[in-house]
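Listed below are the structures to be examined.
Where a number appears in this text, it was derived from the coordinates with a stated rule and is not lab data. Note that this is a predicted model, so its numbers are computed, not measured. Cβ atoms are built from the backbone, for glycine too; each structure is taken alone.
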Structure 1
Amino acid sequence: MRLKEIMISEVEDTRPSDSLKEAAMKMKNLNVGLIPVCDGERLCGMLTDRDITVRSTAYGNNPAETPVEGAMTQEVVYAFEDQDEEYAAKLMEEKQIRRLIVLNRDKRLVL
């Protein structure tokens, strides 16, 4: 199967300047552990629940005052929507990740 057929289709993003609290609320409402970080239409990172915990909360940062860019992962591992699930599984195994951003061939989020 192609990733387009099996990926989560209700994708929301957050901005680098949004607070971690705002991003965490989106993640809670969507029941997801990862949210793409976009500056306009450009993907510039991703934020996971672990990023929030390890890169911010552990240091005592206030989530209402801390911007997403202070905790996000800038190096994004992604696959294209027309690639198959076997490729994605292998990539995730190699990179030791459990979540994967899916882009179209113009390198834009597939919404």
Structure 2
Amino acid sequence: MIPGVFDIAPQTNTGAAFGLLAGAGPLLILISVVVIFAIVKLRFQRSKSRLLAVSLGLLLGGAAGNLIDRVARGGVFDFLDFHFWPVFNLADAAVTVGGALLVLHMLFGEGNRR
């Protein structure tokens, strides 16, 4: 696609981020289900923070996307290859951005201002 910078490189990852815990599918499925239920429970607390809502939405979407892949395919379908970083997918990007936004909310969001 962009020589030396970016390619589409389809591969199945049976582990977590960066291939850690390869082959631990049942454990990763359980963790995903627990995370999804926790996010849904948090979201129903009706916070007025848009930052929290966006971060939880990204985390929920990413976790659900990867869970669907794990159940249907036995692993996560990664395909975005920026040559300076391990291959990943859009769900991974959503989890990463959502996690970063959640940290920002925890540090600077409602109720945390001093």
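When Rg/Rh (Cα atoms, Kirkwood Rh) is worked out for each of 1, 2, structure 2 gives the greatest result. Computing FRET efficiency 1/(1 + (r/R0)^6) of positions 53 and 69 (r between Cβ atoms, R0 = 30 Å, to 0.05) across structures 1, 2 gives 0.95 for structure 1. A value of 15.3, 43 for Rg and Dmax of the Cα atoms in Å, for residues 5-60 alone, calculated from one of 1, 2, originates in structure 2. If FRET efficiency 1/(1 + (r/R0)^6) of positions 13 and 85 (r between Cβ atoms, R0 = 25 Å, to 0.05) comes out at 0.60 when worked out from the coordinates, which of 1, 2 was used? The structure behind it is 1. From 1, 2, which structure was helix-only ellipticity at 222 nm (-39500 (n - 2.57) for each DSSP H run of 4 or more, over all residues; to 500) = -19000 calculated on? The read-out was computed on structure 2.
Assign the value 31, calculated as relative contact order in percent (Cα under 8 Å, 6 or more apart), to the correct structure from 1, 2. It must be structure 1, since only it matches.
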